[in-house]
Structure I
Amino acid sequence: MHQWSSAEFRSLVEREDDDVELKSGASSKKLQEAMVAFTNSGGGTIFIGVDDQRHVLGRKRDRGTDDAIHEAALAARNVGRYSISESNVDGTPIVVVDVERREDEVAQTSDGRVLQRRGGRNVAVFGAELWRLMSSRALRRYEASPSGVDPSTVTPEIAEPYTDGERKA
């Protein structure tokens with residue numbers, strides 16, 4: 001569990017931007033929009049229990065909050081990996097949702113909107129912008145996608161069938 005002082009947290013969330021979203025509550029629709037936008041952009045963090053004026057209202061991580069977050073992700077299409085944790089700001093609990101960028105597909109809200117994060121806003125993407133986003137993800141070869149595996153953990157026995165016996169950098 002991460003703990004911040006009020007001053008540390010205020011500087012962290014000085015303003016909502018491309019990778020920070022503040023939510024006072026756990027509205028499934030609003031969470032879904034932020035998760036889709038972060039997935040289609042560079043990833044980001046949602047702080048639940050903090051209002052738009054940066055006041056820490058508090059939100060304990062409980063089953064209801066977890067359910068709302070999972071419901072938002074499951075209702076959308078192709079949301080990237082995400083993790084949920086509880087943190088503290090001067091002893092007040094908040095919920096933190098870290099959303100990863102998706103490398104291989106484009107995420108959509110349950111009503112079909114494709115959103116990206118721009119300057120603290122979730123913006124719908126249309127036309128040529130949508131085409132560029134889809135092309136950048138759809139044309140990526142599976143082999144070129146990051147696996148998330150630390151190369152130092154791969155033994156020679158596992159790697160050999162994929163390297164034709166040669167060590168590749």
Structure II
Amino acid sequence: MFMNYLSIGISYLVISIPIAIILLLIYHGMKFLIVKKFNVTAPKILCQMAWIAIIISILGITGIIGGDYTVTSLFQGTSQFNFRIFDQGINNATILNLVLFIPYGFLTPIIFEKIGKRRIYGVLIGLVFTLIIEFLQSFTGRFVELEDILMNTLGTYIGYSISIALIRYKIKKANQCV
């Protein structure tokens with residue numbers, strides 16, 4: 001079952017790469033037309049492409065992309081809310097929610113250098129993105145779970161923290177070489 005979910009996630013990621021490339025071409029093309037200069041490095045563009053592909057994959061995996069949206073799902077009671085945490089223990093879904101958001105959190109401070117190196121941003125970025133997903137899931141008749149919010153936010157925070165630690169290590173190493 002775990003491998004099945006993993007293969008589904010990888011297939012979403014593979015499908016989202018061309019979409020991410022197209023979106024990046026449009027973004028950087030418009031930016032070049034407005035600013036008249038192009039000062040982005042290849043690693044930065046690769047990180048941007050990966051970040052967009054990860055977001056598209058997350059939205060596909062969670063049913064946001066391709067979901068059947070109806071306002072009546074809230075009123076008819078087909079949306080289900082679960083506010084219990086770990087009522088089934090730590091299972092595959094719990095681990096997958098955590099793992100799914102680690103790359104998102106890892107790439108976020110690389111893409112948005114100006115948000116600072118404070119870890120609270122990692123928590124807030126993960127929380128806001130997850131709340132948007134859970135809110136939209138309520139219109140598709142899918143489960144809205146507090147556990148998902150916690151694990152997705154924690155995954156983002158873990159990825160964000162790893163990225164910040166690596167950035168600090170790189171800066172420290174560069175300063176030692178000078």
Supply the structure label, taken from I, II, corresponding to distance in nm of label points 7 Å out along Cα→Cβ at positions 94 and 126 with the calculated value 3.4. I
A value of -9500 was derived for helix-only ellipticity at 222 nm (-39500 (n - 2.57) for each DSSP H run of 4 or more, over all residues; to 500); which structure in I, II was it taken from? I
One of I, II was used to calculate Rg and Dmax of the Cα atoms in Å, yielding 18.3, 66; that structure is II
Output -0.68 (log10 I(q)/I(0) by the Debye sum over Cα atoms at q = 0.13 Å⁻¹, for residues 14-101 alone, calculated) maps, among I, II, to structure II
At a computed 4.4 (distance in nm of label points 7 Å out along Cα→Cβ at positions 54 and 158), which of I, II: I
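Bear in mind that the values in this text are calculations on the coordinates, not laboratory data. Treat the numbers as computed from the prediction; the structure is a model and nothing was measured. Cβ atoms are built from the backbone, for glycine too; each structure is taken alone.
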